1. Determine which structure produced the value -3000 for helix-only ellipticity at 222 nm (-39500 (n - 2.57) for each DSSP H run of 4 or more, over all residues; to 500), calculated from the coordinates; the candidates are I, II.
2. Taking FRET efficiency 1/(1 + (r/R0)^6) of positions 22 and 54 (r between Cβ atoms, R0 = 25 Å, to 0.05) as the criterion, which structure among I, II has the greatest value?
3. Taking 6.6 as the value of mean count of other Cβ atoms within 10 Å over residues 14-21 derived from one of the structures shown (I, II), identify that structure.
4. Tell me which structure, out of I, II, gives 12.4, 35 once Rg and Dmax of the Cα atoms in Å is calculated.
5. Can you tell which of I, II yields 13.6 when mean count of other Cβ atoms within 10 Å over residues 30-37 is derived from it?
Structure I
């Protein structure tokens, strides 16, 4: 079972990603659909998978560690792919 399938089934997983770019650092809303090349440099936590009822597209909801003033109350949304290396080194409790 790959990490994305595990996330769909468990809905909670820690991971790391590339976050050293201004669009991420100053994120306010919306879903990330693009990411520049870069190294893994930041830890985050998957909390769910959601379907946008307006578009029909799915996205991951991810909790960041920057506090509630960042992003959407401390969370961001990203397409359910390996964008920003977000699915390369994920961990969950058993």
Structure II
């Protein structure tokens, strides 16, 4: 027990030396602007996730290529069979009814 007390007292007296200013640069490396990371950056992802993303992109590309063409819409309107309404009945609906 006496050794534990001596060790505790010694640890309380111990002063850590200051860290050098260059330690951050050595540990973290030089700072790179965020816009450069768009060109030189990398993202590490597991292989199964990368394969799933690639498969989804392939399926979407195939679906986009084989998409049926939209139906051709006519730009002219044929009014040959159009007749105006002969009997017009109006019904007014109020909000409180």
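1. Source structure for this number: I.
2. I
3. The read-out comes from structure II.
4. The correct label is I.
5. Details: I: 13.6; II: 8.0.
Computing mean count of other Cβ atoms within 10 Å over residues 30-37 on every structure in I, II gives 13.6 only for I.
Every read-out reported here was derived from the displayed coordinates using simple, explicitly stated rules and does not represent laboratory data. Predicted model only: the values in this text are computed from it and were never measured. Cβ atoms are built from the backbone, for glycine too; each structure is taken alone.
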